[in-house]
Structure P
Amino acid sequence: MDITTSLAQCEGMIRTGSSSFYKAFSFLPSPKREAVHVIYAFCRMIDNAVDEPEHSPYTLQELEQRFIKLDQAAGHFIWPALRWLFDSYPLTKEPFFRQMEGQRRDLSFTQYESMAQLEQYCYLVAGTVGEMLLPVLHDSPTEKVIESGICLCKAMQIVNIVRDIGEDRSRGRRYIPIELMMRHRYSEAAFERGEINDAFRSMIRELDSLARSWFEVGLRDIESYPEESAFSVELAASFYRAILDKVEGNHYEVYRRRAVVGPVAKLEIYLSVKAKHALQLSGENGVVC
């Protein structure tokens, strides 16, 4: 399989898997844009191996073994795409292995006890993505910039957790720690019933505040990025923050209703971020609506 075909198939995965990420990073110049597609595609495969094994071409163990011997891996478009990625950018394999570790936890560790456990999980499954992306998006990331990138992706994971509470509950997973539930006097029985009350709303507002504080740290070094990267990163963050606004607008009904930011709202966000960056975009790669 030629590399052009492999990269196109990675693009197809991000286009269908995450419209927000696809739209946000479609403004990057080539080959950065394609590199983001490859990272997303492999992370999606890692996630699917755990969450949707019946639709995954590999088990998590098979993915890990092939990734260890990447130079020999064959039989799927992701392997030549990953070889191209590592040849093109100064990435290391460690963040990918840590993400596999985080996803592996979902197979056995489904009821969280403390906020510290939740934060560690957010780092493993999302903060590591920041570590993967930074060598692509930033010319010379310092330790401070890396810390910011990790915080930004952890914030996005908190958004995912809040948005997907109902879906995760149906899979037998509770990412909201008992520590947080007890602090707000929201019982496990109420969680199982999908009860929306003042205690639940207070609990979700605390998670909202945590995510927003991580977003703030995540964007503190945005001016150090190349302009196109800065724009894409801030646009992705803004799309995700809007999900929190949507959750609030839905009166915190996350058990039975998925918070979705519609195309009109995304267009408004895009125009706001574009005005802030005063970026002259050609529009040939970006698709907002």
Structure Q
Amino acid sequence: MKHFLHITTLENEPDIEISSEEFTDLENAHRILSNAKDIEVIYDILIANYLDFEKQILHNAATFMIRNITDYQSIFEIQQSLNIRLVNLLTAARLYIDQLSQNVKNCFSKVPSISDEVDKFFAAEYDNNKDYRFMEALRNYVQHRGIPVHMTQHGIRWTSLEDDGFLEYNLELSSSLADLKGDKKFKKRVLYEIDEKVDLKAVTRSYLESISNVHELARSLIANQVSDARQLIEDAHLRFPAKYGKNLSSLCVLTQSDEEKIKPLPLLLDWDNIRLELQKRNKKLTNLKKRYVTGSLKVLKK
């Protein structure tokens, strides 16, 4: 069995033979970068669903401001739109939580217990944040027995009674303790911790902040493995003449036996660049529960 560095778009260019050890190292590097990218992809899916949830709240508040909705069908449509977004968000969170440990484990060749570290990260958030505990219990409730948004309420208030005041519109959404108590399988510890109405905007933001904490720890956990893996593939690119450039988009490892050529293993840095862009786009979420978006106007001083 022989292994070669090969450029698929340059068939006439001589291949570079590599040892079995080098092949194994490159194979591991490919696996590590693939799993590191998957971690960022599933996190991006979670963040995208969270943004959809927040945007729907603002959309519904703006719709009420313009159309002053009062009929039951329209109120149902508003509540249903929020249920859809929150169910999607909870599903994306479950996807992220279920896959993260395995993806992290796949970044290490001989440390099978590393996934336990990720489990500890999640356990710490569960123990330290009652909002995280509630959202996990709510996700289980949604998966098996009910919907998350039990009540919505549009709010209107004057920001000031003076001439420079504005009429502010907002939308509150909540889960009802009474409804959740009707589910005998809902965790009793969580029920004891919550109010009669659970502010779903606040607990969702707190929940996302906890998951973001875990994600940042997971990034740190695999950082050295990912950096070494990328460096190994970059070095493989540099083994070809400089005239082809450092980033050879069609570089692969070709394995050949006496009978046949085995499917090539791609060594693409373009895909790993996507991982780096996702990291830039999705920074750690800090103090998310203390933030909100407003469309309020600024009073210009005369």
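Throughout, read-outs are computed from the coordinates displayed, never taken from laboratory work. Small disclaimer: the values here were computed from a predicted structure and weren't measured. Cβ atoms are built from the backbone, for glycine too; each structure is taken alone.
One of P, Q was used to compute distance in nm of label points 7 Å out along Cα→Cβ at positions 147 and 179, and the result was 2.0. Which label is that? Among P, Q, the structure yielding 2.0 for distance in nm of label points 7 Å out along Cα→Cβ at positions 147 and 179 is P. When distance in nm of label points 7 Å out along Cα→Cβ at positions 203 and 227 is computed for each of P, Q, the one that comes out at 4.7 is P. Quick one: mean count of other Cβ atoms within 10 Å over residues 19-26 came out at 22.0 when computed from one of P, Q, so which one is it? Derived from P, not from the others. Ranked by relative contact order in percent (Cα under 8 Å, 6 or more apart), structures P, Q are topped by Q, which has the highest value. Each of P, Q could give Kirkwood radius over Cα pairs in Å, but the derived value 22.9 comes from Q. The value 28, 13, 8 for semi-axes √(5λ) of the Cα gyration tensor in Å, for residues 67-114 alone was derived from one model only; which of P, Q is it? Corresponding structure: P.
P, Q: which one has Cα Rg over 2.2 N^0.38 Å, for residues 171-210 alone, as calculated, at 1.21? It must be structure Q, since only it matches.
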